[in-house]
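Once you scroll down, you'll see the structures, which are given as structure tokens.
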Structure 1
Amino acid sequence: MAKTVALHTLGCKLNYSETSTLGGEFHRKGFIINEFGSKSDVFVLNTCSVTDNADKECRQIIRSVLNQNPDTYVIVTGCYAQLQPGEIAAIHGVDLVLGTNEKFRLFEYIENFEKKKVSCVFTSPIDDISDFDYAYSSDIDSRTRAFLKIQDGCDYNCSFCTIPLARGGSRSLPIEKVIENAKKLLDAGYKEIVLTGVNTGDYNYRPQINDNFLQFKLIDVLHELDKLNIPRIRISSIEPNLLTDEIIQLVKSSDNFCKHFHIPLQSGDNEILKLMRRRYNAGFYENLMHKLNIEIPNVGIGVDVIVGFPGETDQRFENTLNFLDTLPVSYLHVFSYSERKNTHAVTLPDSVDIAKRKERSKILRELSNKKRFDFYKRNVGKTYDVLFESVKEDGSSFGFTENYIKVRAGQSGEFENKILSAMITGVKSYTHAEAGVLYN
């Protein structure tokens, strides 16, 4: 009788693409893939460690799974596993902890899937992490949206971030492999491909051919993908200093690229940006936002922002709040600063009280809801292509426009996994807009 496995992902879209690849490997080994939350012979958790809450959620999930089924063989991998393997191994019932280098060689570390009395831990020193393990959504997933990993690791040295410690230095998938994997996803029927990486904009591949070095940057990858006529290509996240005029013009002119960017800001105060070791100031970011709105009308823009960073006084938070309020962006992803071991930020003075961090986070989330609502309202009466992704019990269909407006349409389940032209007809909430599908 075939064994069963359930997989779960915490964190970013890059993690989702990697979990999907792990799931595909289990599938090829003859495992039946169960939904997360159901009992299974094996459970795999791909972790995040961006915040302390992510660490806590990891531990809570492991204990919940084991409470439901104590005989489940538990494997934990991902960033938290690389950074703090001892903490995970100390959780009773965890059988295997795998670091970044070991994640995609999972079956090499398992003799059988019988519960262990002691956790086995396999992690490599971060300086030894140099391989690129490619990942993309596999054929066991839905055919709507796929995540394609093109870059991993990071050479930036932001003072709050543990990602370079968990994933190593920046490295990129060979451009020919990117195209090969994209074609596989297109052939599998996916309508949208999301390009993912730790620092996607830092894609930099140098093949050596006849002793001459060539160099491929992200814009080269985008041009090659544009030739494939993929219905939709979306860039998951890109640093503001790496969003070049060439990329903007390609997205503007192409019918294949989504008119949507997710661009981390982190703070609207220049002194905090310096303490964070970010590579731009608020003025640069503001100019970029206005440029995008001029070049690509109705562009959707998401923004990452961190509140409660050491040294963020009331005035500096007000600077960020006022800055974001005036920016022509669509929504915010808000994070409360979390102390991370082995980062420069934990050595900084003037820590912000936890309660104040939560209060500031709430304020910015309310601002995000307002911005999303206003953005949706400005698009009422406009017509977009919508990729419908899900159907609710009442038969209504939900999907996203190319500029990342979530819409609900009609009382018909026949829209799922189709790209259809629809007009935005109204907005009652920041959660979604109403739309009517246009028929020829």
Structure 2
Amino acid sequence: MGRVTITFLGATSTVTGSRFLVSSEKSKILVDAGLFQGLKEVRKKNWDPFPVDPSSIDAIVLSHAHLDHCGYLPVLVRQGFRNQIFATDYTIKLSAVILRDSAHLQVEDAEFASKKGFSKHAIPLPLYNNDDVEKTLTHFSTVEFRTKTQITSDASVTYFPSGHILGSTFILLEIDGKSLLFTSDMGRDNHPLLASPDNPPQISLDAVITESTYGDRVHESPTTSFADEINAAIKRGGSILIPAFAVDRTEVILMNLRELIAGHSIPNIPIYVDSPMALTALDYYREAVRNNAPELREGVAERWRSADPFNPGDLNQMRTTEQSKSLNQLTKTSMIISASGMGTGGRVVHHMKNMLPDLRNTVILVGFQAAGSRGRSLEEGKREIKIHGKWVPVHAHVVKVESFSVHADSDELISWLRNISHPKETFVVHGEPDAEDVLAARLRDELGWKATIPKSGDVFVVG
């Protein structure tokens, strides 16, 4: 056996930009290739030169389709990556949706910035365009769950369902005699469609690389009821805006709304899903239910054989720009669900601009809000936020509802990791500094593990 190293190129002291390079004497494997999001100084990292020549990477291993895990792939392809990107079936399908949308928004934002003149650059450019995305999609190669797949001469991967989003996985990478387990984004036991995360494989592990998004907190029973907030918003006579991640969060919210309306907990108001990406993802979730995809809970396909689990009653799917703009003229209390979930781009930004100044309206935050995002500013109670170069007053009621999180919390991560038999090394990533610190301390104190919090660019020898 030779020397195996892991280089941390992203998701260190932040929850975005997941990129981990594992190298042996024969192979270079990149685990995830995500975009940095949130604070401006963090987002600027997307434009930094990649530390290694992309053409030298032998394979990319993708855990799931969220932008902070797959969104950098077109940059690598444009810069010379020519090999395979390994992922599960629905990760590939949803990545295509997300990457096309990402390219579209970047081109659109660059054109809008140029037209309005609020960019510091003379000619604003997108990070990549749709041609780059289409080239990227030709590199994908499908892997099956729980099946070891040889990806280079000395490396193999096994993907296990993680219960986070459709197609999501945690990954066992075996390379030159070393075994590394990447939790990626670990799901929970309460997803209405997806099965609980698999238990970790019972083998000796040289390294565990674990996420820590909620490493410093526990998902307590929410003190703020989703139904109560909706009913209060209706009483105020305003409308409701839910910034929601297009993949999975929108689906989970629609299922919850269906249940609340069926149980007469809330009125059957018009619900508008205003995100082409979310609507395409929604079709894939419907397909997965019809086909009884392997990552679904037992009985889901049978239960929804003759009904749409995602239609609460008065569902309106807004696909065109004209349909989206028409929502600015709503005359009756309605709900708009739109991406992105942190208000960093997309149609939801236009809805924020239109709805935040009106004190009758309500904005319900239903997911993690990264530092520097508009969603985090709203969560922190800021009274104005910047949109399209101008400050917009926040008079609308803003509330965070925690019950929709599909990230394991600190207790759930510790409980899941406890099933691993004392790895030689553990690296805590994909969390803000406090979250990383708390989870690393718990791993040391409660499990007796060696736990390291890497910094960007750090290189460690495995085993």
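A short reminder: the numbers here are calculations on the coordinates, not readings from a lab. All of these numbers come straight from a predicted model, not from anything done at the bench. Cβ atoms are built from the backbone, for glycine too; each structure is taken alone.
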Starting from the value 20: which structure in 1, 2 was relative contact order in percent (Cα under 8 Å, 6 or more apart) calculated from? 2
Value 35, 25, 21, calculated as semi-axes √(5λ) of the Cα gyration tensor in Å from one of 1, 2, is from structure 2
Out of 1, 2, which one gives 1.8 for distance in nm of label points 7 Å out along Cα→Cβ at positions 287 and 303 as computed from the coordinates? 1
With mean projected area of the Cα convex hull in nm², for residues 127-254 alone computed for every candidate in 1, 2, 9.2 is reproduced by structure 1
A value of 0.15 was derived for FRET efficiency 1/(1 + (r/R0)^6) of positions 63 and 279 (r between Cβ atoms, R0 = 30 Å, to 0.05); which structure in 1, 2 was it taken from? 1
Matching 23.1 (mean count of other Cβ atoms within 10 Å over residues 79-86, computed) against labels 1, 2 points to structure 1
Taking FRET efficiency 1/(1 + (r/R0)^6) of positions 231 and 335 (r between Cβ atoms, R0 = 25 Å, to 0.05) as the quantity of interest, name the structure among 1, 2 where it is greatest. 2
